[in-house]
1. Who wins on distance in nm of label points 7 Å out along Cα→Cβ at positions 23 and 55 among 1, 2, 3, i.e. which is largest?
2. Given a computed value of 13.7, 45 for Rg and Dmax of the Cα atoms in Å, which structure among 1, 2, 3 does it belong to?
3. From 1, 2, 3, which structure was helix-only ellipticity at 222 nm (-39500 (n - 2.57) for each DSSP H run of 4 or more, over all residues; to 500) = -14500 calculated on?
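What follows draws every value from the coordinates through simple rules; no lab data is involved. The model shown is predicted, which means the values in this text are computed figures rather than measured ones. Cβ atoms are built from the backbone, for glycine too; each structure is taken alone.
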Structure 1
Amino acid sequence: MNQPDELKECVKELFEKYLNHREESDSGRMFAPIYVSSCRAMMTGPLGELLEKMRVLSGAKGVEE
């Protein structure tokens, strides 16, 4: 596997296996136990946009898909 393909597979795995993982709490609420965050409020929006672009480009399914 060449580097670009391997990178794409790694990004896809990051989303499908970790970031899109959802669990149900004892009270029945669904939540994401693994997430990426920023303590800089001004960076939260751009970070979310970048992560979504990475998800789409990798071919990973979204949470609702």
Structure 2
Amino acid sequence: MTPGQAWDAYLTAQQAAAEAVRDCGWSPGDGTPQGDRAVGLLDAADLAWSQFEATAMAEPEASS
């Protein structure tokens, strides 16, 4: 996975999490199915961010 692909995956996960948080009335983890889904998607976005960081750190920047 390239840093660009990891970034795209992070953005997708973040957008899904934001949508889920709105759908549950801004109360993730409130014990409702919508709130539980929001928590899961927030966790997935955190994981996607970690993967982006790992790939970005593994690939040195191209010099100009």
Structure 3
Amino acid sequence: MEDRLNHIKKRIKKSKLYYSRYSPRSDMMYEVDEADEDVNWMVYEIERLREENGMLRQRLGSDS
């Protein structure tokens, strides 16, 4: 099974990401914003946390 994070990274490259939110003052009752920057930041943070977690596990494994 493909890693979910790799799947998301591939999807980001193929298309633009948007998110919408309810806004009664908007013409269509919704506002739409680009989400690329937010999702790219989340991917970066997940990768950083995975790496940090791996280093901590390695350190804990070598201490015993």
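1. Details: 1: 1.9; 2: 2.5; 3: 4.0.
The structure with the largest value is 3.
2. Working: 1: 13.7, 45; 2: 14.5, 51; 3: 18.1, 62.
Answer by label: 1.
3. Values: 1: -14500; 2: -26000; 3: -21000.
Going label by label, the one that fits is 1.
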